[in-house]
Structure P
Amino acid sequence: MASEATKRDDPAAGAPADSADLRPPYGAAAIAGLLVFALYAVTLSRTTAFWDTSEYIATGNILGIPHPPGNPLFVVLARAWSVLLAPLGLGVAARINLFSSVMGAGAHALWFLVAHHVLRYFSEDRRFRLVGASAAVLVSATAFTVWSQSNVNEKVYTVSLLTIALLSWLVVRWQENLGKGKDDNLLVLMAFILALSIGNHLMAFLAAPAIGLFILVVHPRALLNWKLYLAAVPAAMLGLSIHLFLPIRAGLNPIINEAAPTCPDIASALTAIVTYGKAGCVALSEALNRTQYDKPALLPRLAPLASQLTNYLQYFDWQWARSLDGTNTVFANLRLPFTMLFTGLGVWGAVEHFRRDRPSFLYLAALFATLSLGPGARA
């Protein structure tokens, strides 16, 4: 496999020879993000919706503590956003829903950059890469699940989407910066963001296996650098420290204080956070472990595997033509052509991606596998 440096210097290897062409198109990505935000803002829900929406809107507005594990990063970010938008006179629900819109739009600005990076291995034509990245963002931003989560704050998932997109952009920047003296700094930053993201939802941490695989494929010696760990471990601890919000705020008795994760002292709180609920403060540990839900072991399963796979197919079928024959929940006759079209395009794109840039293909394939199968493995 050709090295990244070889690919950059050899146009036949798939990457442009012109160094000016290698600069990330931050301006175009910002425009893409603004257009996605405009779509979400126009279709914004002005009030609350089903499931956990009201709980998260309320706790985000008052710095409360939602159900375990408490999602402190979401609460802090949503509260800051709510305060910033308060002078506009918008209702609380609209303000927090706009927070989801901004998170979703920001994620797609970053996905634009990732797609543009991958398309360097497809063509030297900058216009081709810009159009291709725009098409990728259009398909992703208008997928039913992404759109519906981005115009009403149903839960914490748009923050996770932004975090995963940011990690994906950082990992390709790490690849581009190899040998320039900046690569280790980016790995440390990724360790911090991965740990910080746990304070929003464990979903974003599922990007860790894909990142590890990418490093092994591109530059495995990076994992043997002991100095990297000396910096990455403290950075990760700093990211996890967002969980200190939970016992501090719980001690002030907010109106919404689920699980009441108070701690007798800072040492026990830090122990619970560092071990993620394996030791230390009992109340905080129980909140982090979601003890109140008493999740059973992986086996025996709570539902047949066939039912879970059917549910995956149902969600997949919804993404591009959800309103067509909406009463038929799986592979409706009117929706099926759209589902098959996008499936075919996806498979074709994956095959071409595999042929042209193996490292980024393996990263995205691993990310797809962990994010689709990982969260449902305990269902």
Structure Q
Amino acid sequence: MTQQLTQQQLDELAKDLDAIRDEVRADLGERDARYIRRIIRLHRTLEVGGRVLMPFGFIPPVFVAGVASLGLAKIIENMEIGHNVMHGQYDWMNDPSLHSQTYEWDTVCTGDSWRQTHNYEHHTYTNVIGKDRDYGYAVLRLSDDEKWHPLHLLQFINYVMLTVFFQWGVGLHELESERIRRREIKLSDKKGFLKDFFRKGGRQAFKDYVFFPLLTFPVFPIVLAGNVCANLIRNLWSSTVIFCGHFTEDAETFTEASIEGESRGHWYLRQLTGSSNFTGSKWVHILSGHLSHQIEHHVFPDIPAHRYREIAPRVEAICHKYGLKYNTGSFGKQYWTVLKRIGHYSLPDRVRMKLEAQAT
């Protein structure tokens, strides 16, 4: 558990982190604009390459290359472009195509829905049980805050389904299905959301599973299969990156009572201790949208994400200054702890606690 900080320490923590934020924002300029424009060109090149190669997918190596190219394009657009642009990281450029409030990305979830459920709900109430519905996505039990039910024995199946169909799960997040099940709200209350969801989801499905395959009708099945594979690659990667940033063993959760009257310093503390990083190469960072630095992202969501690698050592030093754990490790190590957490909380409490006691 997190070391308790005094209010004075929390105020000093906020000043230390604010100083980093102010310094980086004052330095934003042409270097950052060039970066995001290069990434956009890379995305477009990969997408065009994947679309062009796919009709020749009857040649196995070409099929693999086409799927890889299109899958990478979708990953980069969602993770390094769409997610970061919609956080307002490039609003300062005054480029209408890169503005947080109007950008629409290549996935089922609408931009407006994402800005509500992610930018506002998740980043305001990070890991607050009952407020942050990203924590477990209403299908995974990941802490004692949720009462165990026999159906939780099957939650690895839920986990697999969520990762495979991740873009659809994210797209339906605003539906608040758990509240509908508890009869707190009615399905009819979500009529407006569902209309937008089916419109956007229908366009995405039509584009990948009808339009592009029909353009190459003689090889329709090959192009269709390639597009399915590309979307699957994107779903598996993006979900795993996000889970490694939020659901590792050492990522803490919080109660609603604990955030009453929360100061800026306490909000920072919650972001630092409720998030996880993982290490990797330059391309691992780019393909993760730099959410490999989830700690820095939660602390500075509106700073261009490619800057996180530079400021991470300073954030880590601040954690050490206040006796806080800087939760990082290899991608494999962090992912393994995610799987362990899912497995542990799928078990009845008495069984899980017995296993934990034996482990210690």
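Rule-based calculations on the coordinates, nothing more; no lab input. Computed from a predicted structure; not experimentally measured. Cβ atoms are built from the backbone, for glycine too; each structure is taken alone.
Given structures P, Q, which gives the highest value for relative contact order in percent (Cα under 8 Å, 6 or more apart)?
Ranking P, Q on relative contact order in percent (Cα under 8 Å, 6 or more apart), first place is Q.
Tell me which structure, out of P, Q, gives -19500 once helix-only ellipticity at 222 nm (-39500 (n - 2.57) for each DSSP H run of 4 or more, over all residues; to 500) is calculated. Structure P accounts for this read-out. Have a look at P, Q and say which one yields 11.4 for mean count of other Cβ atoms within 10 Å over residues 84-91, as calculated. Of the options listed, only P reproduces it. When mean projected area of the Cα convex hull in nm² is calculated for each of structures P, Q, structure P gives the greatest result.
If distance in nm of label points 7 Å out along Cα→Cβ at positions 76 and 284 comes out at 1.3 when worked out from the coordinates, which of P, Q was used?
Working: P: 1.3; Q: 2.0.
Of the structures listed, the value fits P.
Out of P, Q, which one gives 1.8 for distance in nm of label points 7 Å out along Cα→Cβ at positions 60 and 164 as computed from the coordinates?
Details: P: 1.8; Q: 2.4.
Computed on structure P.
So distance in nm of label points 7 Å out along Cα→Cβ at positions 92 and 300, computed for just one structure, reads 4.4; which one of P, Q is that? The read-out comes from structure P.
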